[in-house]
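Each value in this text was obtained by applying a stated rule to the coordinates, not by laboratory testing. Keep in mind the model is a prediction, meaning the values are calculated, not measured. Cβ atoms are built from the backbone, for glycine too; each structure is taken alone.
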Structure 1
Amino acid sequence: MGRQPDGRRSTPRTDHVLADPRLQAAARQLGINLVKQAAVAALVRCRNAEIAPGDVVDAALGALPPAASTLRSVINASGVVVHTNLGRAPLSDAAVTALSIAAGATDVELSLESGLRDRRGRGALAAVAGAVPSAGGVHVVNNGAAALALVTRALAAGRTIVVARGEMVEIGDGFRIPELVESMGATLREVGTTNRVRLEDYAAAVDDDTAFVLKVHPSNFVISGFTSSVTVPELATLSVPLVFDIGSGLLSRHPRLPNEPNAADALREGASLVTASGDKLLGGPQCGLLLGDADLVESLRRHPFARALRVDKLTLAALEATLTGPPPPVVTALAVSQTSLRARAARIVAAVADVVSASAVDSSAAVGGGGAPAVVLPSASVALPPSLAQALRTGARPVVGHVERGLLLLDLIAVAPEDDSVVVEAVRSAASVRDRPCM
């Protein structure tokens, strides 16, 4: 028998592969490093006789990611509307368009009319002010914790902040409000007990060293039973400013969230400053909002520490579009009816019934993102075998559900109707992977 030809001799050179017009086009979109990595991996397979020399370019193209980022677009079927692990609030189409515009050179800090420097992010600030007319001034920083940190640093460094013991909350990933505040150079003075606090507790603690009273909405837990707290109008009667961290970013009352504090009411009731997040119930990008007394807000804006917390043009653009454009996905999800979700679940079940056991069931969704923890949102889900969970998470378009009582539930409350077809295709694909025989 003759000697088998050495596959390595017929393997094309790397520079010849990278010169292919299709890989050249991919390099312009993804960058040469990602394309070269894919090409080198395909060439290794060729040398190992796993693919033919003529298939190297196709193999490299097939291994390329859709974008120059490891982040993947995910269908949130978890039943949690604002899911922190999935990036919290998904942006509206208007906000996404605004991001693409802001990605290039923009007039973020320039008056095109005069040619002179102008107020940074004036459009976004005007949008926030328009959404909360009771705010004398507004400012935006890079997240909700930063908003409270700036207030503390600017107003209370070296001084005391009075706060109820039951409001000394942990906000997630091990970060705690007391530690955040103390890291800014302030001292906390706790009043009341875990479950009860009275106005006289606050009044007795306020002295000449007190910078302000801090009220923190315990947005990620509920204490029930023998409890009492002090309202904003009551706290506003004290002799020092009242700062209210409402957390979840609700700017005005919402019919489905009657017990969730909002910025407009808090300011009307006497709060000096309100801090909140922009990527929760507001439905916008990650940012921190500061609203309230005009002089206090201006002093925060001009404080040196504010520069370290400044938001970029992309955040400003997305925030403005969120407030001035159509309702963002979070707002839409909170308004959707269970009847419409049931109908969508039934249609998805009908579309996958030939490949997997599925049923449409009622389910209970949550707001998430540390907001309205006691509120149950009536929803509807597609119930599937739990064995599909991993295949759905790792498919071409990941779908993240949750397992409950032995069933994988794909809750539709946070799934856009136009993505129902994507869910159908993902379920069918996951079922085929599950049923594929092992080699």
Structure 2
Amino acid sequence: MSLASIAAVLAPPPIAPIRTREDLIDALGRAAELEHAIMAQYLYAAFSLDVTAPGLSPADSEAVRGFVISCLHIARQEMEHLGLVSNLLVAVGAPPNFDRPNLPLPPRFYQVELPLALLPFGDEFLTLAERLEAPCDEPPDHPLGPYYASIAEVYERLRAGFVTLGSPDAPTADTLFLGAEAQQLDNAAFGASPGQIWYGITLIRVKDLASALAAIDLIRVQGEGATPTLLATPVMLGVPADTTSHFARVREMRAAWDALSPAARAAALRPVPANPQSYPHGDVDPRAEVCLFTDHRAVALATLGTRAYELMLLLLTRQYGASDATTADLAMYQGIAFFPLMTMVVRPVGEMLVQLPAGDGRHAAAFTFELDGPIRAYRDRVSFHQQLVERFAHLAAGFAELAAAPDVPARMAFVAKNVAYLTERIRAYVAANP
């Protein structure tokens, strides 16, 4: 047998088309985890930049501010994509998936030929982002290899799967969208009109094949931009082909980064490490470089940040799919998760961590985006509310204790008060709504 023949026998099989509901749910679940991980990558890159660094000229500072704005914009849209995939999951009868492994992950973990890692802004991050967002303009029915070349191919396969299972002549045409009436998040949940872009976000409720394809097309247009294939198929709700797509923004950031002097690049970057961790994880790539915090303040704050981040994900999970949540419950979850918890706790924790040492003598700490366990979908409101009160009370106590410790950022006391306020607000709601 020749070497070519042996290689052909040993080569992994190509990615198969989606033929069943089970295939579709599995693929959507992986897409959700991918979007979640990529969102964390952009947020981490944004946290690594210092707009007010003394070594930056006014023009350099504006360029760095542009990097932060672009990374945060893309991260918001990755969050939108996670929401759209959650709507797709619920629509076909599955629960949402806000879980994911910890980062870094090895190449090909999701059959994507790229690693997923938390990297500071710079050449390595931009190269990874550019490849993840790269367009795919192969014919829609082109055969896949054993690995996806970019995220675009993930959604190309999903789109083909929805067409296979949801077309009028398919055996599953009348039953594919089992969850069309189940709880989903769309623009109306935020007081926005169906086609309105709300903080750079457009959420579509999925109820049939047309809206499912519109959601996937929107993800692709925002991610890879205006490819000829997509231009030939107008996106629903009047959303135009996005010439400021993630891919285009990453290319623009690359050009602006290359235009900065080496001194300005060095000044713009906080000394944060790649792949920070507050404790060792067994689900990360064992070959990747990680930075394990040893400074007790960094460990304590990173742990509290993880707890707050997990609470936000639990509240989001509860807003999707079949549950016994009342209309008032859903409003409470949304009113806690998005602005108070995200903007008054999670983001300030990320900004404070970079003011603390990692403990290795070289790096500052940073937000770790760790998950301590599965993000479960709780279906019983009484049980969920009791655990919600307990978890917020533990979080408030942890922030209060850390705020009283010496040599912590002054802003810690403000965040501790925010968490205490949220805890009392939730406790009062649960008591008034048994």
Structure 3
Amino acid sequence: MKKTILIITAYLIATMSYSQTNPVITDWLQNNTVLGTYYVSGNSLAISNNVLINCQSVQYNTTDVYVSTKGIPAYPTGPFLDGNPSLASDQNAIFKFPLAPVENTGTKTATTGGNIGVFINGVALFDYRDGVAWNNATSALCGGPGNPPCPGGPMATQDWNRDAIPAEKGGFDCSKGHPARGNYHHHQNPSAFKLDKVVISTICNLYDADGLYTIDSSSHSPLIGFAYDGFPVYGAYGFADTNGTGAIVRIKSGYQLNTATTRTNGPAVNTTYFNGYFREDYQFIAHPTDLTYLDEHNGRWCKTPEYPNGTYAYFATVDANHNSFYPYVVGPTFYGVYANAKVNSVPSGTTPYTSTVGINKNEFEKLKVTVFPNPASDLIAIQFNDLIKYDFDIALYNINGKRIKQSKINKGQTIAYFDIETVYAGIYLVKISNENNVKTFKVVIKK
């Protein structure tokens, strides 16, 4: 009996130790104090939506983790300038993910409309589609607002299914997101349009925001979410070799556009229905000798900073200009065993997880921060070039040590601003701090 008790105790200790280091438990951004903000059309000042940002709780047992979230990011949402009447609203959702996801060795499950994953800030991940398709019987679009229903109903797959990313670009906010009946989500890489190498939207000019993270071509991209099959999602860059070595490179989609000018049972390729307007305009090309290309699910088996022993991982793919590239994150099928992760409750017997570990000095020193412009005259921006998992205080001091202005960057944000139109010319210091760690940048204000 004593031996049995010791074995059970050892197992529980081992399980607890593994759980405390499993990224599907430890990497969610939690918050229970800060409220979100949003823009309305015509007003460039973000206002409070009175809804908590990020995730509110993380609980786990020996098999699964349960994440409670309202689905609101730390960065401002909106406006959605394509006529979308919806606002990002409280989803009051609970998501369940397996601690040890496994490959689906049978027929792979296709992604669907609606949630197919969750970003680490609790925001929903959608696949490429927007519910609109081509009805060859009527030679017109079907589904979605303003169109007649598609044959078979809203969830039926047609021969030609519209790609939301190019078709709805005018309705995405600065962070490349929008809501569906209040469910704010990203179909694509959740970084701001304004930070792409080639900017393809002007929405950030008036309704400025940031995003979950900043693409950094010199570092392995952070873990940014989990798909409904439980496997992690990373940003756009990773190691050249799947064994965790080699240069940092852009991880590329294995899909490419067809060159055909006609579509069987679909509209001809033209300026309205351009090549890339429909998901079926892409074809998968395997690259077995080039490990920087992904498989047909938009992932690969590899070692990452969070999974040094290796994991299957999806990547949020972009092109050389950092513009989103199909299939964007996950799809068109899941690699692993799929389950609808949204559940109604958390079972009894779970353990709450709250990180008590702050950023250490070494991590703090490695933070990549840009303060610009310098010299400045009316505005100073403080841009973090990564994914921020801690809250930071930002302050502007004059040369005599007097604090002139203060702000904050919450976890899940990347940028803060100081309005300096009423600040006198001179030399100032921007200080970024978290507990006992401080970074200082000298800026010159000219008038």
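Laid out as a table, the results:
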{"item": "Structure responsible for -16500, with helix-only ellipticity at 222 nm (-39500 (n - 2.57) for each DSSP H run of 4 or more, over all residues; to 500) calculated and labels 1, 2, 3 on offer", "result": "2"}
{"item": "Structure (1, 2, 3) behind the derived value 1.3 of distance in nm of label points 7 Å out along Cα→Cβ at positions 92 and 148", "result": "2"}
{"item": "Among 1, 2, 3, structure where mean projected area of the Cα convex hull in nm², for residues 188-395 alone as derived comes to 16.1", "result": "1"}
{"item": "Given 17.9 for mean count of other Cβ atoms within 10 Å over residues 300-307, calculated: source structure among 1, 2, 3", "result": "3"}
{"item": "Which entry (1, 2, 3) yields the derived value 14.6 for mean count of other Cβ atoms within 10 Å over residues 28-35", "result": "1"}
